[in-house]
Structures are given as structure tokens and as C-alpha cells.
Structure 1
Amino acid sequence: MINRIHGVDVSGWEGNVDWSLARSMIGFAYFKCTEGTSGIDRSFAANKKGCEDAGIPHAPYHYFHPDLDAELQAQHFISHAGDHFKRYILDIEKAPITKKQLQINIIKFLDKVQTLTQGKCAIYTSAGYWDTWCNIPYPTWCKHYDLLVAHYTIDNHPMLPIGWINWRIWQFTDHFWFPGCAETADGNWFEGDLNACRSWFGNYKEIDPPVYNNTRVRSLFPDLHIRHLPSTLLREVGHLSRGEIVELSDLGGKDIWIKHNRGWTCVEHDGYRYMEVIK
């Protein structure tokens, strides 16, 4: 049996992500932090805090510019990401002017991050890129770094770049939907079970459920939908009658939703209120 855990990677292109909703579906996330020697992703701070608050295992990545100073890029990355992560990710997909200096620059970046953080980067790339630009000399050194491989295929395993015999994370699509995100993002598999995933990232945190002091709400509409999760796009699992009372156990959703012992029900949407709080 294959043990794999769903996760995502995002950047500013995905906009604002509600990680408190995302945690119901994904087991991990990695997100863009910096690019080159001066770029900073506009969503990095929000994604970092959101994952921390939701307890989601996470890591930052740096988008590498092969022809810029590698050590300055590493310093720029860690100065914004911080030195407290167990995992850092180097995103290598931008073509260099020539391949002559590429592997030397990559190793300089990796060594500098390790010096600054006492940790080791993982490498994100694809077989198409790596086999084209990092084939001379043969990269015997890369097997010492965990691989995050991009390969969009229906096969059960990704194509591996030369130098690696296994992978840690596989980015299998760029069209993955998950709760809390208005855009589709990159979907990933972690090779291993949930405990292995949490251990690899090293910053999973179990979140205590909120306490609502036995708050009760009453339906104002007949046949008010109960959903599997807080979205009008998701399947119905039942209905509440007019005047029916349920006890609140959670809040969530794009508008105002409540979770009760039968599922999720919308309280307010587009200016309409469907339920009232009983004091």
C-alpha cells in the first residue's frame, strides 16, 4: 500500500489563503519567501503566520536565479525566512545563461544556508530542467539532499532527475483546489505517512478546538441546508427545519457558517441571515 500525504505549495499568485480551512484537507504546505537577491513574496508573512496558527507543517522556499551571486541569495533568503525552520527549500527552475557555473552556484547557496541555519536545504526541480542544465559534470552530490520533484503525469511515480534514486515530495499538478484558497494551486504528495510528514517538516502543532460556551442557534428558514463542509458548492448532508435549534461547535467559511453535531450550516450569506443566536 502506498502511504502519501496531500499538501500544497503557494505564492502570492494564490492570494490570501485561509489556512484554518485548508488544514481540514492538507497535511503540509510550502510557500515562496524570496527570489534572487532582493525579491520578497507579498504573501510570505501571511502564509507563514497562517500555517503557524493552524498548526500545519510548513517550510519556506527561495526562487533561485542561477546567474546572481549565490551566497547573497542565501543571505537574503534566511534574513527574511528566519533561521528557526527545520526545512528550507531551494527552487531551481530558472534557466541560466550557461551551465558552466550552475552547479557551483547551487552548492554555494546550499552551503551558505547550512552555515546560517545549521540545517540542510531540500531541492525543488524537474527532470527536464535538471537533466538539461546539471548533467556536466554528473551531479553525484545531489543525492545528499532531499528532492521535491515537479512532474505532471497520471503515472504513480514521477520521473526523477539524474543523481537521485528517490523523492520526498512530488508536485503532481498545478491545478489543485483546496479549502480556503480562491485559486487553484500546485498539488503535492509527501512520500510517507502523516507522522513521517510532520516529523520531516518539524513544526506541526496540534490546535486546541475553540470553546463557544454552549452557544445555541435557531433556524429561521424551512429546509435550511446542512453541508459536509462550509461551502455552498459542497454536498448536502441534511436539512434543518424552521425553528430547529442546534449547538454551535465551530465557526468557518467564506461568509458565516457554523458547525454543529449534524454538519455545517450557513448563518449569513449575501446579506441574508438564515439563523439567529439564542441568548
Structure 2
Amino acid sequence: MTSHQSTPAPNRATGIVRPIAGFATQHLFGLDFVSETSIAELAASLFDERDVSGWRCVVTPNVDHIVRYDRIPAEFAVARDAVLVLPDGMPIVWASRLLRRPLRSRLAGSDLFPALWSKLAAAGVPTVVVASSRETAEMLATEHGGARFVVPPMFDVANEQAVERLIDEIDAGVAAIGARFVLVGLSMPKHHLVAAHLRLRWTNSHAAPTVLLLGASAELYLGLLRRSPRWMQRTGLEWLYRLLSEPRRLAKRYLVEDTRFLVILWKAGRAKRR
């Protein structure tokens, strides 16, 4: 039951060493999950870092992500090369204990967003927000006048022209205000696709902003989406709350596709025993 300290990792795109805050991690499912910190410490570390270089992305995988990573190498690569991988799901925490590589607690993107956003807004830190709706953007703009918002229209991930237009708009927004952060509030797989394209766009940049893939965290923060009660979050039943809220959209994913997580867990346990 050991953990290891994160060390600077080479950027595969640029060869530049990416400084990491030194959080302890545990290697699970091919990723180095942050294991020994709090949301407050994470937000403070991200906010305080200056003069960093190379590609920097923060991901918050849950079970659905792990299942997708197992079959979609491009999405796995985004998480593998992230500077921070946060366990956003109690099943991942429970799995870590079964595999004897324990994570101390869940670190949810929906908790990180308000902790970091409040700091960025109070200090007026230049930030680009890729919002899922105009309503989300307008509500966040009242809190952070120095932020720039990108609200893409509905698009198919296979539509290369639409994706490139979005990347162009994000890139222009970053350049216009000298953004230190890009908060991507799109759903999976769109936010991983955006991250992959931004990395290619900024391959030779030594001053690229930190990109955080936070899904619907902004909508939860603003109350546009209802989050499950705390007791359901603590007991790992947040997925059930979401399923009951959106059964048509989530039933197949949660009840069929995500059961593959058990197979992935079994394989990880067998590999560890070897």
C-alpha cells in the first residue's frame, strides 16, 4: 500500500518538462491518480503556479471515462498526458482499495470548479470558458468580468470543420486576453477532443494556458443542473441520481456500457497479482 510522489514529466509534444505540484499519486488503470490532497489544495496550487511551460491539462475521470479509455486510445492519451488526474467517482476510490493502491478520497471536478473559479474571479485572472450554453456564459460573466466565453453550437465530433472552428475561436480568445486558464465545460467526448486539438495547436508554445476538462461543473455550480444529495455522493450513488433524472439518455451507458468497468478492474487485479 504505497504511493509515489509525482515528478516532472516530459511533454511528449515539445520535450519540455512540465512542473507538477508534487501531489502523491497512485497508478491505476494506466493513469497516475492524485491520491493525497484536498480540493482546496488543488485549487490553490493551480491558482498559484506561474511561469509554467508546455502542455498542461487537468482531467477528472469517472467510471464512464475509464471504460471509454479502455477502447478509445485517443481519449486515453489525453488523460495519460495530463498533469493532474483526479478520481471523480467513488467506484474508482473503492477500486483503488481493492487493488491495494488506495486513493484517500474522491476529487470531483464539480467541487474543483467553484473552488478555483472563485479565486480566478476575485483576482481577475484572464480565463477562457468554453460554455455549453449562452445562459451559462452570461451567468458566469456576472462573476468574472475578465473572462472570455466561447459558446459553440451543437456539433458532431466527426465534423472536422466544426471542431476546427471551435479550436480557432478558443485560440483567438486565449490570445486576445493572455488567458492563463481554459475551462472546458463540454461533455464527454467533446472536451477530450477539444483538449487533443488544443495540444496540437499549441505544440510549439511555451506559454500555453492550463486546460481543465470539467464537464457540467459550471451548470451544477450555477444551479442550472441539480446535483445529487451529499449522502448519495458520499455513498457512491450519484450515478443512480443521474440515471433517475435522465433515464433515456443514461440507461444504456450506466446499465450496459459501464458494466465493463468490472472487467477492467478484474484485469487490473490479475495484472497486479502477476
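If mean count of other Cβ atoms within 10 Å over residues 108-115 computes to 18.5, which of 1, 2 did it come from? Derived from the structure labelled 1.
Of structures 1, 2, which gives 2.3 when distance in nm of label points 7 Å out along Cα→Cβ at positions 36 and 236 is computed from the coordinates?
Values: 1: 5.3; 2: 2.3.
The structure behind it is 2.
If Rg/Rh (Cα atoms, Kirkwood Rh) is calculated from each of 1, 2, which structure is the one that comes out at 0.94? The read-out comes from structure 2. For which of the structures 1, 2 does the calculation of relative contact order in percent (Cα under 8 Å, 6 or more apart) return 20? Comparing all candidates, it corresponds to 2.
-14000 is what came out when helix-only ellipticity at 222 nm (-39500 (n - 2.57) for each DSSP H run of 4 or more, over all residues; to 500) was calculated for one structure; which of 1, 2 is it? Of the options listed, only 2 reproduces it.
All of the numbers you see were taken from the coordinates with simple rules; none came from a lab. Here the structure is a predicted model, which is why all the values come from computation and not from measurement. Cβ atoms are built from the backbone, for glycine too; each structure is taken alone.
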